[in-house]
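Undergrad: Listed after this line are the structures, all set down as structure tokens.
Please treat every number below as a calculation from the coordinates, not as lab data. Everything numeric here is computed off the predicted structure, so don't read it as measured data. Cβ atoms are built from the backbone, for glycine too; each structure is taken alone.
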Structure I
Amino acid sequence: MLSRRILLAMFSALVLAACTTAPAEPEAAPPAIEADAVIPLWPEGPPGGVPAGLQEKIVHRENPFGLMDRAAHDVTAPSLSIFYPDAPDGSAILIIPGGGYKWVVIDKEGFEGARHFAAEGATVYVLRYRLPHQGWQAGPDAPLQDAQRAMRLIRARAAADRIDPARVMVMGFSAGGHLAGTLAMKFDLPAYTPIDAADALSARPDAAALIYPVATLAEPFAHPGSRQNMLGDQPTPESIASWSLESMARPDMPPVFLMHAADDAAVPVENALILHGALRQVGVPVALHIFEEGGHGFGLRGIADTPLRSWPSLLRDWGVNKGIFPKGNS
């Protein structure tokens, strides 16, 4: 016969077992966003060949949203990832993600935005570009070579991709904003030797959206990492000036949309303010949106319940006004 103490212990164990649930399975990460097509920029390889020992790789990064967050390191095969809309409206966007010229972000400032704007009717091309500090023959011109070639290939594909070659916007984030701005300002610089018929087409964007861009490479507002990766450890005053967007502004460049957060601790908001002043001085149409909070590098993440959620709509309305997007879709 079981004692009262043993019976109580058995009862307690049964109650504990009944109240204990199995540990929850960890939530699976959302599936990666992938492009509809990927095309190389340079059929025979980048100008000057690939530096010895350089090997491209994809690095997966942690983030507080549990989303796919990849970055391309040591890019050797520059490419365009294409996102086709279900109902194309004839507009096109070349997205240039950031990464401080150290790597190229894939998802956060690339594929996620591409999916968003493709859903609104634009055909979107995400650029994976070479990094200037990795021994390329062209040095700091290497990313510009890729950006120019990308814009020309987009126009060469206009009929096949059902876009209007006169309605192509470039959109750049952070260091990608610096490259997008450079493209908008140095579109006619002969950065490389033409290789085919596409290179006879214009590399000038029809509009430029620079999202929390690296703009100036001058102290005290330069982003140190971007400047070092672009120009090296001890850049000359001449090289700093020649690669700062405020020094490159010109009247015949396309209109510009600028967006930044005032509390950006990585790329100070003065980058946008300085560039805005330089563009106005030479007569370039420019819109400037400064948000009180947001930090740096948010893209479309974590903005749903904040004032930042309006920036894609502000950009679309501006793009309608500039003839990039059709009326009625804003």
Structure II
Amino acid sequence: MAGKSSSENRDILGMHHVTAIARNPQTNIDFYTRVLGLRLVKLTVNFDDPQTYHLYYGDKIGHPGSVLTFFPWPDAPRGVRGTGQATVTSFSIPEGSMDYWKARLEQKAVKFEEVAKRFNRKEEYLTFYDSDDLKLELVATDQAKKLRKGFTPWEKSPVPQERAILGFHSVTLTEEGYEKTASLLKDTMGFRLVEEERERFRYETGAGGPSTYVDLICQPALRRGMVLAGTVHHIAFRTSNDDQQKAWRQDIIRAGLNPTPVIDRQYFHSIYFREPGGVLFEIATDPPGFTLDEPEEELGTSLKLPPWLEASRKHIEKSLPKVELSKSLVQNQAIA
């Protein structure tokens, strides 16, 4: 792996978004808005497959580091969690909120496991699963005030603001091996090893703390994962602007990997590459953001298409399954 280059003065800032695969778009919308209390900040299509929605959830305006997105493919088979995958997506919640969330998940008939602790019992977490069996976590953190500065709570969320999800905490990569992925994170992308417990290694980047963590788990006996419904498609990391993204692309090439050209995703610009263990990585720019094509108060309330797809709007709208947004976006304020 190539040594650290000019990237040492321009940190990866943390997680930008995580993209997963679902099946039923309405079920997905209802779960993430009505159960988890996130806002649907953008209703658009998969630019590479415009017959499929691309659903974005996050805080009030979709700050980078708060955004979980989905490609809902109704006919997709169930995926397999295993090596070469991002196997767990973890959200931060305020310290002292775990009992609230246990009760809420139980009330909403969500499958979850008992609260557990890791890293010498310093970190309390709760594992649960969405309607497609995507594996998620809630991690209690005492850094709620710090996190609040980077996020804008959604006032119409059914979850009280003092208990609300604060954005990402971490993402877990499960790998057959360990060293090559660790080397990419450390030597090329500037991550730092901050915790270690048995086969779990935690890295952080940027300013550190929640939304900057990547956990590597080495499980060589586990079967290879299959990315389909209920699994993560890719994870995206933050960079500040286009110039820094171009420099990162050169660093990735020097590391012996094969990044794509810069791709316009309308709300950010992206490059993609596979890390040595097989997980699809993205480096995405913070700007321009989700208010590019609709005002803050109207985010996620209508289908938005990029300019190059507008000519096909009628055909695209006919091909997409109908979704009801009102019960998730308007009535949420009154749903406990």
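Undergrad: Please compute distance in nm of label points 7 Å out along Cα→Cβ at positions 126 and 262 for structures I, II and give me the label with the greatest value.
TA: II
Undergrad: Name the one structure among I, II that P(r) over Cα pairs in 5 Å bins from 0, in percent, for residues 198-293 alone of 2, 13, 22, 21, 18, 14, 6, 1, 0 was derived from.
TA: Traced to structure I.
Undergrad: Starting from the value -4000: which structure in I, II was helix-only ellipticity at 222 nm (-39500 (n - 2.57) for each DSSP H run of 4 or more, over all residues; to 500) calculated from?
TA: Working through the options, I get structure II.
Undergrad: Moving on. Which one of I, II has relative contact order in percent (Cα under 8 Å, 6 or more apart), as calculated from the coordinates, equal to 15?
TA: The read-out was computed on structure I.
Undergrad: Supply the structure label, taken from I, II, corresponding to Kirkwood radius over Cα pairs in Å with the calculated value 20.1.
TA: II
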